[in-house]
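Asks: Below are structures written as structure tokens.
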Structure P
Amino acid sequence: MNTYMRCMIAAFFLSSSVYAQQGITLEKVYFHQGAAQNEKKLGVGTMLLYFSQKPRVESSVVTKNKRTLQVLFFPNVTVSKELESTLETLQERTKNQSYSIRSSVKASPTRKGLEIALMYPTQAVGVKYDHFQTMKLQKGVEIQLYNKKMVQAIKRVGKNIITTASVSPARVIVDCGHGGSDCGAVSHSLQEKNLTLAIGRDVAQQLRSQGVQVALSRDADIAVPLDIRTSAANSQNADLFVSIHANATTNPIAHGIETYFFDPSLFTHTGGDSSPINTFVQECNKTSRAEKSKKSNVLASCIHDTLLKTVRSTYMVKDRQIKLGEYQVLLGTQMPSVLVEVGFITHPQEARLLSLKPYQQKIASGIASGIMHYLKRA
């Protein structure tokens, strides 16, 4: 190959690389706040940023007066006004924490992109970041703030001290999907947000009557962001998180009940900060997520099987099985969690049933009984 051809090929790949870094957009951002740092939890908080393609990350760290400032810069990333507002709320959400997160969009000729600055106590908190890819081929970066004291304890005692549930009596978060301006699915005069609230309230009432502590993610027709729901559950150190939804599709004959839980295989880390301490934290994360997934699978089985049995005592309903799902409410919670799709409001007959209070109560009874079955065997 002559010199001219080599130069042409090099120029092509260089221009391709530059082009690849242009036009990267931030598509979604979530911050799942963890449990209080005095709890036996590794994760202090996790920020998930989804991009249109894999971004480059530049990291700088400065430590002074027992505080560390770590700045992560994503060159050539553009951010919509809506997501800028979302990023700004993180500063407000973390103002009373031992750490803070500030984000800014840089637009100068020499520095264009997204900057995220994390300030945290050097001895108590650490930060690691990793690229990830989901099963749906979404690409992003996970920024995790972790509990350094917990890491030190794990090194002394072992990973068996990592827990996903630790309170008594049992504490359950019932998540009523959607709400406020987010109606969810709408069909046959039904709005998903109203259905999930009605069923969620019934589930909570039945659990409370059996001595279980219950909190609803919403108890009114209000919009609650997904990461606020998970953060509230984590901060309350809940034992279980059960999210209630109604299904919808363009296929009018689809019907039945299905239940989802999250498995780590849906979320693959593809490289990042590979320092020894962060590599160790990543291994601890794998242990914690595997334990959570195992318990979530059992919880899903208990709820799904009991729900079907309860509803089928009076009505005919199709079993759409237990499935894996990468929903944020399952990904961001630190305790066993499931998402239950109670039926299709786009199916004429099932929508009619879902509109009936006795049927809603039957579903609530099945979910509550499934939760109690899990708690009794846990």
Structure Q
Amino acid sequence: MSGARSVSVSVSVSVSVSVSVSVSVSVSVSVSVSVSVSVSATMHAMPWLPVVDRDRARGALLGLAVGDALGTTLEFTRPEAPPYPALATGPHVDVTGGGPFDCEPGQVTDDTHMACCLAQSLLATGGDLDLEDVGRRYVAWRRHAFDIGNQTRDALGELERGTPAGEAGLAIWRRGGRQAAGNGSLMRCAPLAVAYADRPDELPGAACAESAITHADPRCQLACAAFTAAIAAAVGQPPARHAAMLDAARDALGRATAALAAALPTEAAAIAAAADAIGADLAVAGAATPGVDGADVHLHRTAGYVRVALRLAVWHLARGTSWRDALLDVVNRGGDADTNGAIVGALLGAAWGQEAIPRAWRDRVLAPLDHRAPALATTYHPQALLALVP
């Protein structure tokens, strides 16, 4: 907790001098000085703010929002792109809006909207994850949502029916046959990494719990634990370089796997398989390509799968791709372009800082939005996301 000190000082000085002189040359001088000083100090509590490298923390948050806005234009498309390791460089090279939801230039979608909910909850609770508070904010956002994933919609419906936030996603996952592992929690979790940057031991558990509000599959939970650990390492004090970010992700994966196995012993087989899968995704850091053209992980055939975006982000981070080049490559390959852009944008934004994001793109995303739904121009606007790191 930080605070401001208000100090008031009052000083009064009085001096009196009397002099008497007689013929016998007798001089009497009397001087009295009275000084009084009073000091009062009052502590005024200030809102909680995370202890982070500001440029990198804002890079993670803005990277998410700008990547979302850049990618929405090509969401659900399948443009021509060179095979990896070559990077796609166009033809989409600016934040222009449009896409399946006919967005305005700079307008964001569900990726950023949900991240705003999470950021505002963390600010309200002094940096601690409150699942019920986050869940209520997600449910409130749903009334304004024009873009929402199936898992998220179903889980929020579960919350509205009274299921506790810590159980809703698990109920949906089990009811659906333990198969769905979408990217809907990975896309929004960057604010959690910023808030917990100075509490790395607590972050993996918090990331798993936040994911499970809507996405309880162990692959989703473990992906969030690894991803947020990498961002936290980058934005913390002192900030870590790229290799150390990946080390933090691997360490968090191990710790989160052990904690999850202890919490859900009946899901031990699924958790072990998920740990192997996410471990393989982190291993693309040393590969020639991100491996998103296989039978199990494919940019288009499994679009929306949490492992696609995670692989793209890790591969570009390890490769040292600039923020702009990484984002142009990812969104110009189509698929779930807005969410892939948000996830890659957050990780690379943490690595390179906000100044690596083209200023014109940042300005467009942060500009006021004149929208028929006022909440999208206020509560769920990227400016609300940046309140976490003013």
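Only the coordinates and a few stated rules stand behind these numbers; no lab work does. Computed from a prediction, not measured in an experiment: that's the story for all the values here. Cβ atoms are built from the backbone, for glycine too; each structure is taken alone.
Asks: Out of P, Q, choose the structure whose coordinates give relative contact order in percent (Cα under 8 Å, 6 or more apart) equal to 27 when calculated.
Replies: Q
Asks: For which of the structures P, Q does the calculation of Rg/Rh (Cα atoms, Kirkwood Rh) return 1.02?
Replies: The correct label is P.
Asks: Out of P, Q, which has the highest value for distance in nm of label points 7 Å out along Cα→Cβ at positions 151 and 311?
Replies: Largest value of distance in nm of label points 7 Å out along Cα→Cβ at positions 151 and 311: P.
Asks: A value of -12000 was derived for helix-only ellipticity at 222 nm (-39500 (n - 2.57) for each DSSP H run of 4 or more, over all residues; to 500); which structure in P, Q was it taken from?
Replies: Structure P accounts for this read-out.
Asks: Any idea which of P, Q comes out highest on FRET efficiency 1/(1 + (r/R0)^6) of positions 103 and 231 (r between Cβ atoms, R0 = 30 Å, to 0.05)?
Replies: Largest one: structure P.
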